[in-house]
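Structures given as structure tokens follow.
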Structure 1
Amino acid sequence: MSIHIGLLIWKEMKAKSISREELAAAVNITKHRVGTLLKSASVDTEILKRISIKLCLNFFEYYRKDEDLARFEVDTAIQNHQELNQLKALIKEKNRLLELCDETIKSQKKIIASLENLRKL
């Protein structure tokens, strides 16, 4: 799915009866730049943010619906899930090692106590 953000901005401007001059002033760019922008399939993110605010529409949401980006989100979710499972396994192993350390300390305390008792005899 190809997104032509300029066309989407133009449609929203028409729906809200906002002129190129008005948008240019609100976004702090020239009227000529607005014209170029409306013909463009891509827009600088800072400008798109200001346009979104002026037109009260988050144009970034159109990109969330893009198939390539959606696939990226799924891939990222899978990777995050795998990393989470690895971290859980590490925590489980660390907890097991801590239990072994505790058991070792208890055993050493018993040995020390036994040695002290033998020393008293």
Structure 2
Amino acid sequence: MKQVLTPEDMNLLEQRIRETTPAPWSVIEKDGVDTVWVSPNLDGNPIALFDYRDGAQNRADAYFVVAAREYMEVMINEIRELRKRVLDLIQSNNIEFQKRIDLQTELSELKKILDKSNEHI
């Protein structure tokens, strides 16, 4: 299992989302029937059928697929935004760090000048 989504992975996921049947998707289930359908509408045109497990597992799987379709795009966008914010924070931190180094260097130079001027006193 992958531990990190690369930009290519995220692009592929977005492409797969665009190629799916438009959301929202719904779970169609009937009491006492183990078979569960996933459908973009409620008129009986399923795009997925869950029938190979017991009813509870079929329902859990179908609801997961519907939720994944609904939230995948949101998660990809949030990952991209958070990664951008992290990079912005790193860049800002690097700028601040460089300013501190520059100030340390300037302070050292001023101390040297001060020490030389104190030698003449």
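Taken together, the values in this text are just the output of simple stated rules run on the coordinates, not laboratory data. The shown structure was predicted, so the numbers you read here are calculated from the model rather than taken from an experiment. Cβ atoms are built from the backbone, for glycine too; each structure is taken alone.
Remarks
- Taking distance in nm of label points 7 Å out along Cα→Cβ at positions 21 and 45 as the criterion, the highest value among 1, 2 goes to 1.
- Read-out volume of the Cα convex hull per residue in Å³, computed value 152, structure in 1, 2: 1
- helix-only ellipticity at 222 nm (-39500 (n - 2.57) for each DSSP H run of 4 or more, over all residues; to 500) derived as -24000 - corresponding label from 1, 2: 2
- Test item: relative contact order in percent (Cα under 8 Å, 6 or more apart) calculated as 17, pick one of 1, 2: 2
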